[in-house]
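Where a number appears in this text, it was derived from the coordinates with a stated rule and is not lab data. These figures come from a predicted structure and were not determined experimentally. Cβ atoms are built from the backbone, for glycine too; each structure is taken alone.
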Structure I
């Protein structure tokens, strides 16, 4: 069994955020807990993005068409154990996201460009983006592979004059594996990993789509100096969860990051005024 130390968890948390949204159903009722979207911060072509799973944004669009309303959303520190409607307010307009669909693009990603205000605020709060040097290949060998996010089973809320949301972020060690039997078709850039036995206390990690998957290598075994003893790469984003086999599916990060860089540069050139 593997165990994820506090040093590893703390190191990875600086890249991870969540988006929390209050939701109102078509009949006016509210779910017990807000929508929690696990995500992480990426830098591509000198721009910061919040990155999650593409199908999460597709689901939000579907809910909106059914009459669901999304109130104020907040971008939050995924490691904070509780908050009281505090955070950085953000517009969850799905049309502002760059979305990659698995059937069309072979990837399941969504990226929200962050304005300078959000970049400055997150930076001041200690968050860091994963730039090109932090994107890894899931087929490489790592000492650890970890998915980090907030499952629905660990989110609760108390409604009152001030809504209090409690949640817990988890870092789950993974073991690369073959696709489970129920997978009919594997995309070229998709990979699978089984939850390690050390996470058996987590019976269901539904709701963690969009969580980053990291590959980690130790540079030394002195965990007291975490900045210099481990190196990590974002190798993918969790896209699926097969509860019966305790397997997650994910899509490779490096190819998406390179595509995002190219898209940003193309848009910048298109927006530049033509020269005589």
Structure II
């Protein structure tokens, strides 16, 4: 991997290069140090640019990311940060870059009001001096519908607590996520009790953000819109409409089974079977 990265950076021949990967946000301080040294040894001029979410949107995104490949305990928010180092908060780790590089990184609040044209890609292009002319921007990683979160939750709880992380598995996962986005869309957010836990663990974020982030836009907990509470009870509650919606999505002949007679355990397993069949690219057969 290092050799490939080195070769690609060398091929830039003086042009601007962008290194962007989710795994960078999961680096420990030691790994950040090694990464910085790797670049400095090759005489590259480095500018670090980071976009930082508020705690609740960050954990909401991490819940989705973790459910894509692993089971989640909704009452243990630390478990949502699968693979993340525990030596600092997700935003506190950015301070490591300042310490390691000797210069403060550009840190921007990931909030529509803080971004040029309320778009992170447009904002980023402007910061690196790239003209947007003739560049088409496509949104490829939108949030999953609430129904998809519910489906993944029951899949992980019943049949598939962990997903395949091989290259083939990642290709299948991308296709699977595309199918999940076909489920009915509905706005959702974390429950107040979960939000309170997040704010308690990140009580210094507002003070840190006001000092460190460009165009900081604080969002108090009291003003957070909660259109759907993703508590254990809510995700576990499966209506008749849910059963038929998932059945149609998985191409299961729902007329052959009295879905409404199912108890809670059977309903959870049915949802899991629907999602599992789509995950494997098969027709639904029970």
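Things worth noting here:
- If FRET efficiency 1/(1 + (r/R0)^6) of positions 47 and 103 (r between Cβ atoms, R0 = 25 Å, to 0.05) is computed and equals 0.40, the structure in I, II: I
- Source structure (of I, II) for helix-only ellipticity at 222 nm (-39500 (n - 2.57) for each DSSP H run of 4 or more, over all residues; to 500), computed value -13000: II
- Structure responsible for 0.75, with FRET efficiency 1/(1 + (r/R0)^6) of positions 71 and 175 (r between Cβ atoms, R0 = 25 Å, to 0.05) calculated and labels I, II on offer: II
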